[in-house]
Structure I
């Protein structure tokens, strides 16, 4: 059998290596347009920021070592320019000699990745305007920072790469401005959680613009740039990083007549097989059925790409026996002192697909609160209010975020429920967790909501509560005086029963405390005395760190 793999990073390299482990006699050719194979693409921003100082550590294998270890014909600086599926033939271009030649195949794998979005904006192709997609891009940015007096950089796009580039250039002492056209950063998050990320970024001196896109890049006489934004503002910068997003690199597939999805990715079945039985595809180039939303989506993540490569190789060598179940998009990003992770679908995505859900917010400690080093995290989960199936989770904190996101990911992948979260059994000792882990606590709160033991309202709802409605802060007077939600009155939890005769049963009572627990206790007291009551999910702390920030700024103004 003769296999050709187009693309030698993540999915492609994983596929090639797995084929060899399964079939020592196969002829395997791996085609790579660039100079490098099997490198740590996700580490590129950290090399730019000098967190990773040794460039060689980015490379898992080079072409020569890949050939020696796996007996694979690796052809770098070679571009696949046409697929002839009728004759199982591929046209290749040697980029050094500029000569074309053909190769036949029995099975072909597309691992062509994704390409950066570069909209037709004036100046977008000028000097010192870069995307970060491969080692070559990284070397160019690194050289500019080293050789030129870069004092200010502008990052266009608030996704993963944009956030990582923003942070790493800040680490180098460069002033950074982050521009995002969407209403929020990190669109895999809900708006309230994204607001917390924005606050963290701004606290480190980065200027952040959301709801404001790029319209032009002007060249200045001193080699700096003038950035022009949609709101008409202009400012100077020395370096521009474009991280607007990516699209599946499906041009070859489209030209070959392969089926492509609504979002531009090559459509594959559960065996990673395209609409042509002899052509498979893996990684960023594909579009696959989303296990929650019942629609096809690209998956721009290294973890799934590597797993797809293994599955793809198994199916090509042994027949279509291994199924890919899809990705729930488990993601994580470091943002200065915070770690932000998510899995499954956010509320916006669920709403767009008309999937019933409720969200709830809890706070928890990375380990026992009385043990030194404990730090707090915010957890937001989405679940089906009828079945209790967990649909998504988002976590922001310092220590222990990755651990909890991975746990939630397992539950989302397996379509497990809120009851399962409550019964989750963790390895407990004070340095590592609490007897009731934050995962359990998220389950307990969601269970109370599902069982109508507690009704909740969100920070966005709190913004709309007017003076004619009854909003009760059940914290201590000292906490209340330090800051509260507008229009709230203070009745401390321990005094609440003494004030029941003063409260009307003709309207809804909205209660809140610091993080939600005392508000829950207050709601139980009130509801059992016949009052219609709702508790603020996540408490005052969550409100303050999200929608409350804007209100506080208005008050200051």
Structure II
């Protein structure tokens, strides 16, 4: 099965990450639905927000005597886990449920109707219209001091542009919305940029200053890349604290539900050059889960400097992320360049309570992409920093073949060593850092480029495909400006199914170092390579990891 493809407007390209389908042995496919970015928010003159005609019928959660807290939400979801799962029933009017892609894109939220638009606060909220692929709606509650009132969005909150007939929508009562986005002044105080979007299943994404939407996160991954059917848990309801003028962060809670579990989530979102989201999730399994993915990330890698030979494209690189970064509990920092493989590729990194992991867009040079519309050089990186002891587990990297940049084909997440059991309870806390620069300063040299080609004499067409040359650039850190005759010792780990033919270390013209290695494989199995630099018996670079396959 091939990845699902849909047309997207490349001038506003952004992909809605609706999931990675289940794999059966060697067969695995991504189920991706792409949509053009909602029109950029336009600066509007301040207008009074109209009172919602349906507010009187809305639900209220919590009281002044018994506020609705995160503990209360957790107790509710734990009790719900003891009940059989009930799939949400779609109650959309036919004219909404039957919208196609172009029709759905013609509907936009009216910026002047944004929640808190007329108040002196740092956050505004806008909703997404249901329909097209968003037939399951979510409910949004707005609260103060633990008392939450459902906000019922009216059809008049939206603009219906051609080819739609607005008269067919104005009298409709919406059972809920597809999702929402929060705006904040990221660049300047008089303009509210998109900050974070929650849309589709449990997917969400965020921006730091100067970045453009790229990779996504989701609340949870269940049975991704296994022989069992993958589940896509949904955020069915959100509880958003109404911001005050003094707030520099906004807090919201969410209910998560799926066939195998329920969950309670708390998000504290703080905008900035690097936007942070502090997440607490409490999970309550209904059944044993084969593979539970905590803090899952979803991205796109079509081709790049280390993986471009099959792409006839004027652009040198096309990707939202270019590598997986891991900081182990020991402090070792590792970099694994991403690939677009010929067949499904799975990589496992066994860890005990890692300090951090994430999918990064490390290359920020526009000339390496040459794309004035997509601006892949501005796609955000996303770092996950676990809080507390996560115990034993595995960071899993999934790489799926794709022939289109409209498809997300990369996933990464934490899998606990022990399978969750029915009736149990799990809690995970982590910080998410979204932005152009999410790596902390270090004295270690970073991998700035990986280049791969045929081994031996590349001009000889008869060269054996069993030989491959790898050139790894290390830049920055304490060794960046050492003289060319500095005694740096490469540590090269080669598995038993391959052998090192030769290696050399040389000075880069602009500073930094290049390690070139030529490897010959002994069989058709993947070759896992590991390289780092040392000096005076001390490690002076991060660890470069690579999986060389012959497919």
Exercise. If helix-only ellipticity at 222 nm (-39500 (n - 2.57) for each DSSP H run of 4 or more, over all residues; to 500) is computed to be -8500, which of I, II is the source?
Worked result: I
Exercise. Taking mean count of other Cβ atoms within 10 Å over residues 322-329 from the coordinates of each of I, II, which one would give 18.8?
Worked result: I
For this session: Tell me which of I, II gives 16.6 when you compute mean count of other Cβ atoms within 10 Å over residues 226-233.
Result: II
Problem set entry | For 4.4 (distance in nm of label points 7 Å out along Cα→Cβ at positions 106 and 130, calculated) the corresponding structure among I, II | I
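When Rg/Rh (Cα atoms, Kirkwood Rh) is calculated for each of the structures I, II, which structure yields the highest value?
On the way: I: 1.02; II: 0.99.
Largest one: structure I.
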For this session: Match the computed value 2.8 of distance in nm of label points 7 Å out along Cα→Cβ at positions 186 and 306 to one of the structures I, II, and report its label.
Result: II
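The numbers here are math on the coordinates, done by the rules we state, and not lab data. Everything numeric here is computed off the predicted structure, so don't read it as measured data. Cβ atoms are built from the backbone, for glycine too; each structure is taken alone.
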